[in-house]
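The next part holds the structures, each set out as structure tokens.
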Structure P
Amino acid sequence: MRCLNCAKMVCVICALVFWAIGTLGGSASAQQVTPREAEQFYESLAWHYGPVIHQGAASDQDYITALDFDGDWFGNNNWENQPTGDLSAYVYYSVIESKTHWFLFYSLFHPRDYTYEDCATSGGCHENDLESIQLTVEKDGTPFGKPRTLETLAHDSIYLYTFDETVGSGFLRVTGLAELEDGHPLVYVEALGHGIYGHKGGSSSIYFFPRLLGGGTVTYRVGEQAEVPESRKDENISYKLIPIYTTLWPRRDSIGDGKTFDRPFEYRGHVLSASIDGDTFSKDSANTPWGYKQATGATLSRGDWFLDPARAVSFHASFEDDFSLEYVYNPFLNDLRN
């Protein structure tokens, strides 16, 4: 079944590539296209660069899934429902386009952030966890462009990786070179705390500690099926991409105890939610995609990394080539303007 799905996926991607070359010339803005055509093009970009995820797995609490894995959109029952919920693998994504770049954002959700020690006494556990990566791709005239930077979020820090030496440090110091597998960036995710890194040596909780507990590393790759790992050492699991814009974003106003999100904050005159609602061990400790405040310095605001990525990435790194701050497609900012 998996081989048939892979073959079907290749056909779909090939069709979208030919459509992108013949109709769009590598950009959804190059000609007048229907919203569905633009949506398909951005989805094909997200598929093309869907990350290969090496997930440290000390237990099934480290399996990635969807926020509504338990069949509802309440945030504060996810800890309790983790043992019985559907742990099929999903990755949330968005694509934003400027005049010179595409910004691909991927978010990984876990119902629990936990510790080796008893959560009742460790002080390090909390309900819900959403850590993310941002891939910046230069529009170079080819259908899928050229990847330039990979940023990964691990707890309170964003790490900057580049694909060549023409991109340098900005507010963030370049951590190292990003890695690719068949054109897909590789990311490495901790067990327990789920911080994301662009190299396998980023944390001992990716490989070493999970194995001490009898676990291992689960490897997820983008596919048509949302699969559940057969073990904590499964090396070929398919995850399904789901768009942030049609799943999480429409619920952004569901703010408060017993709802989906919480911790309201103001972003450019609009009230948004900074976190997923949660109350087990630590209250409201998992950020929303638009709620991150890491690496803002004195220039950026909470939310810019997701909502205004051109501004954020150009602050985090330095680019030799043109880097436009003007958007061709940013449905999130458009919604906030309307």
Structure Q
Amino acid sequence: MGIICQRAIILHLGAAFLLTFLYWFSGPVLRAIGQTESVAEQGEIFASGLIPQLYAFALSCPMQRFLQAQNIVNPLAYMSVAVFLLHILLTWIVVYLLQYGLLGAALTLSFSWWLFVILNGLYIILSPSCKETWTGLSASAFTGIWPYFKLTVSSAVMLCLEIWYSQGLVLVSGLLVDPTVSLDSISICMNYLNWDMQFMFGLSASTSVRVGNELGAGHPKVAKLSVMVVNGTSIVISIIFSVIVLIFRVGLSKLFTTDYEVIEAVSDLTPLLAISVFLNGIQPILSGVAIGSGWQATVAYVNLATYYVIGLPIGCVLAFRTSLGVAVQNAAERVKKSANEDFSGLVEAI
């Protein structure tokens, strides 16, 4: 198992190296696809600060799967909570006290990921739980990489198609009438969605491990029961998150911004966001089932068709060819009008 983990790390590091060029030249790339100069400039700053995080993530993912495959979950949770709490403190210090802005936020995120990697590595090396599965670094990890690559590329494509779809929505929002308000509002909505998705990705990872183990042990009925239990849990969590988003649509937005135009735009998008939160709570679980069952290639084609052949084109048509595309702009105009009326009333009162 340790050899497989090392093979995964080698492939992940190779992918991180290739992505480094995209991150480094993200500014020209953003300009080439039509983003405004301010968006491209800020995006390039943030992306450059995330380059160290690429390599930390390349190490962290195989380590986490290595531990999860052995049902070592609680230590991972404890390490995640500790790093998360430290990350909040460091981000506040770097961004607000030291005033390092976007670059400081990105570098803090990279530092937190590397800290998480170090903790994972120390646990794997020192813990008695991994004594039999981790026997140290081995040159054997470089043998059999090509068959392993062919096995994992389907999973990579499947997950990339899922994640890139959300990022594509953010890029498209930068091409709308008011790119600043549009980008801010859709980014806040994506954060809401990511809160729910973090729970679901955790359930998805556990589902893939559980289903894979049970199918490998010849217990298909237990695997089926596990899928039903996890799906039921995900539906309950998604309903709770959807209700929270609807009830606290304004309060949650104020956690991210004080700009009333953006808050109003997010409020207008909240009903659609609640539906997305509910549906996206189910989809990652099914992806986990697919990974555990070895259906990655099939699901990759399904994701390609549903996200990019159906979903994204429809979203572009609704954004640029219908009145829905100016919803954010209309929200901004309403806020401006309201502010002007309040100011006029104040002047008259004086």
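Each reported figure results from applying straightforward, stated rules to the coordinates on display, with no laboratory input. Everything numeric here is computed off the predicted structure, so don't read it as measured data. Cβ atoms are built from the backbone, for glycine too; each structure is taken alone.
Structure notes:
- Of the structures P, Q, the one that 0.90 was derived from, the read-out being FRET efficiency 1/(1 + (r/R0)^6) of positions 150 and 238 (r between Cβ atoms, R0 = 30 Å, to 0.05): P
- Origin of the value 1.00, where Rg/Rh (Cα atoms, Kirkwood Rh) was derived from one of P, Q: Q
- Structure (P, Q) behind the derived value -27500 of helix-only ellipticity at 222 nm (-39500 (n - 2.57) for each DSSP H run of 4 or more, over all residues; to 500): Q
- Structures P, Q, by distance in nm of label points 7 Å out along Cα→Cβ at positions 254 and 318: label with the highest value: P
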